[in-house]
Each structure stands twice: as C-alpha cells, then as structure tokens.
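Values in this text are rule-based calculations from the coordinates and carry no lab data. Values in this document were obtained by computation on a predicted structure and should not be read as measured data. Cβ atoms are built from the backbone, for glycine too; each structure is taken alone.
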Structure P
Amino acid sequence: MRSLAGHFLRGLLITAPTVITVYVCWLLISTIDGWLGIDIPGAGILVAVTAITLIGMFASNLVTRSLLAWIDRAIEKLPFVRFLYTATKDLLNAFVGERRRFNQPVRVQLGPTPDLFALGFVTASSMEHLGLPGHAAVYMPQSYNFAGQLVLVPSGHVTPLDADSAEVMAFIVSGGVAGGVEAGHAVSGER
C-alpha cells in the first residue's frame, strides 16, 4: 500500500506541473482570443505578439517617439491612472527595459549575526537623498510569490555576488530549489 502511495505522489510530481502549465497557457490564449473575438485558438496571441512587435518597431521612429512621449505625459496627469501606469512601466523597465534594475545580485547580512544572509538585488547604491548616507536599497523577492520587500541596509552589509541575475532570481523565487545546492550534497557546502 505504501508503495502505491509513493507511485501516486511521484506521478503527481510529474504530471501536476505540466497540467497546471498547459491549463494556464490555454486560459491565457483563450482569454486573449476572446478579447479579440477570434475563434481560432492561438490566433489572438499571434495578433498580440505581432502588434506589440510593430509598436516596438514604430517606437524607434522620431515622430512616433514624440507621440508616445505626449501620450506618456497625458496619462501621467490622470490621478489613479497615473499610479497604475507608472507602476507598471517602472516594473517592466526594471526587468526588461533599458534601465534594468535587477542586474546586480547581492548577499545581504541580516542584523548583527555575521552568518545570516538574504539574497536580493541592489536597486539604488546610495540613499543620501533620503538622509541615509552609506546605505543601499536592496530589493528582496519572495519565494513562490510575485511580491518582494525593499530594504535599506548599510552598504557594508551588502556583498555583490558573482552570479547571473536570472539564475539568482530563479533560485530566490523557487525557494532555493532551482540552481544552488544540488540534490544529494550536504548543506554545509560539500561538493
């Protein structure tokens, strides 16, 4: 009986991620198709990707850039819309824009304990404008979540990591499961 339960759990571990991923993708495709009123599955995604690519291509044009800057200023004058628009714009720029912010992974010493650390990304190396000279702003994403926490810490508690930003982000968001310590190796750092 115990072996049967073990096989079930192993099967669940294999099938659940695939089924959930396929379901979320299908839901996304169906939703976009529904918004665009297209009855061909996946055509809405193709139309959306094409439209976004064309907008990106036209945004390189001087006339289009002026129009986009005018739209940007107009949206930023609207009370609630401004908050949503700028927050979304800043978030996307932080990950994929020209002003990416999550490209400097660091280890942060937590408090006076010399061997207790958190991982994060420096988003501002100086906090003098807030009256905190010698401090840095570090964003620490949460595991299995789209949230995070911004902490202002003494610069001496921040140690840059010689690691790829995307790998560090995957390691944090996965709760330490992706990358890092390989299965079967001791936590003490044995390799």
Structure Q
Amino acid sequence: MEVRETAEKYSYTDYASWNDDNRYELIDGKVYLMSPGPSTGHQAISGAIFNQLYNSLRGKPCMAFSAPFDVCLNGKGDEDNTIVQPDVLVVCDMAKLDKKRVNGAPDMVVEILSPSTASRDAILKMSKYLQAGVREYWIVDPEGKKTYVNVLSNDKYNLEVYEEADIVPVSILPGCRIDMKEVFRDLWAE
C-alpha cells in the first residue's frame, strides 16, 4: 500500500477526477494507492460473505454492497476527505445512498486482510470507522482463518474472535448469521 505524500489534502471532488486506472482511498485527505487487484482467495472470501449477507437481507430494509464502492465516511459528499472502499458493507439508511456512493457511515463494514493492507485495516481504518459510527466492523484474516468482530457499544468497539468452523451472528442484523466454513471453503485457490 503506497501513500502519495504531498502537503495537499484531497477531497472526493479531486478523487473522482483521477482517471489513471489506479484505485485509491483517501483518509483525512491523504491518498493511499490500493493494490491493483485482490487475490483469488480474497475474492472468494469477499464473495462468500457478500452472498450470505445479500441472501439474508432479501426483502429487508438493509442492502449489502461489495467493492469497489465508494464510501464518503464523514457524510460530506463531494467535500469529504475520507473515502474508503470496504470489501463488503451493509447500509440500512437508504438516505445515505446516491447514484455513485454511500454518504456517511455504513452500518456494517467487512475488510479482508492482505499483507499490503493489514495494519491500515486494523489500526487506521478501525479508528476512522469507530469515529464515524460504523456499528459493526469485521476484520477477516485469511491466513489465520479467523474473524475479528467489533461491535460498537458506548463509543467503543467490543471484540469477539471467531474461528473457521464458527457460525457468526451479525449483531446489527437480527437473525443474520455468516457460516465461516463457507467463507473459508475456497482458500485452496491461494
């Protein structure tokens, strides 16, 4: 993960104008170059989680989305300086959606660790998600086959750790559960 070091701070307006075939995220106006494409295993995990969420949410007031999908985390639209692209996200307030992005904190975010993003996902983005009010933040570790579920309570995240064989309840979506055996099933492709 490369950081474009400049004194200038960028916003969504700047970000949306870049046409160089790279993917970026902005955090507090600082540019982070994303990897050109996720691995096969990363895609399998993302797809399995998205699929289970999507099926569970059918006919309910929340929607699941998968990357690449822009999230203006601070809810400031074109002026926002923190734009992330979580691997999977859930939005329950449809007023936060416009034709090209989410404006404000999703209700749930899932980030799948890769060597180039692990520390940013576990530290920097977790802090930003907490500040923005993301109610549930999952960090999925393909290498260790663990899922770290952070649920917002009293302005802090409470952590639960789940293993490969667990069925994980989604706290913010009553009745929704993610079968981690299915999530990690196709990791042979790594």
Structure R
Amino acid sequence: MEARRLEERYTYSDYCTWDDSERWELIDGVAYAMAGVSESHQDVLIELLGQLRDFLKGKQCKVFVAPFDVRFNADGADDTVVQPDILVVCDRTKLESGKGVIGAPDFIIEILSPSTAKYDMLTKKRLYQQSGVREYWIVDPDSKTMAANVLHDGRYNSRFFDYHDSTVPIEALDGCTINLAEVFDVS
C-alpha cells in the first residue's frame, strides 16, 4: 500500500485550514496522507531522538520531532510542507516562531513504515536533495538497516548500514555518532 495522495493542487494556506486530527504533507502542491506508526517505529524514533538530544545539549543545533512543519519554498509558491520524523536545525533563524522551519534543515531522519517506504525512499529523498538538506537518513526498523544520504555537489552519496555497525557518524553534525545496535535494540 502506498501513501494516500490527493490529486488537487494545494498551498500552505490550504494546509493550515485542515483538521489537525489527520496528518498530511504537501510536495509541489500535491497532498499526501501520513501513515500511522507502529511500536517498532516509536522505539526507533525514541532511541534516535535520545542520542541526538544528548549530543546536542549546549550546542547551537536543535532537534525536533514530528509533527513539526518544514516549508521548503515559503517565499515562492509555498506549496511544499513536510513533517520528517526527526530533524535537526543549526541555523536558528530558519525557525518560524514555534510553528516549524522555513528552509532546509541540516539533518533529517525518516523511519520507514510499510505503507510509506516508497514515498520516503523516492519522493522525499528527491525533495530533500533538491532542497539542500545536508544529510538524510532512511531507517528501516523491520530489516534493522539504515541508508545515510550525504549531500555532495548537489547530489546524495548513499552509504548503507545495519545493526552490526556499532556507531555511524552524522557528517552534518561534526563529532556526532549514532549507535545502531542501541537504535535497533540488538543485544
């Protein structure tokens, strides 16, 4: 099953009028319904968030978790808004008074759900690359694997890891490493 998609064209103004009980994202004016999350999704999210929070204490960069809007073209068509599972912003001038981020975060993590895997791996990866997100991780709780996409010369270079890789560096956050064995709760 793929992410549910509405064919009409929408803007951020339309998006702001929608019922908060359903989560949606807009990419180039097309609305995509967000999937519900599983227990394994939550477990992975909490561990990643904890490791990032601990590393970022006292630093300029700040970590956020969905729902937190990221608007990539707010000064133009304003027809793209996403809610990554986890994001890190180092340039605090991009923060929009507690509502979200305008512009590209430095680091984004999406945790795959079966219904949105293709959307996260293709549509969002392309969007994040074009928008200048320095690093984008795609984490799969089921296979206990992770793809790190690092932006070089406007294109993502991908590296693949699994739970056997004890620590993985985040290139966009100098000195930060994530322990994948802990993320995937492998003892």
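Data overview
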item: FRET efficiency 1/(1 + (r/R0)^6) of positions 57 and 153 (r between Cβ atoms, R0 = 35 Å, to 0.05) derived as 0.60 - corresponding label from P, Q, R; result: R
item: With mean count of other Cβ atoms within 10 Å over residues 49-56 derived as 15.8, matching label from P, Q, R; result: R
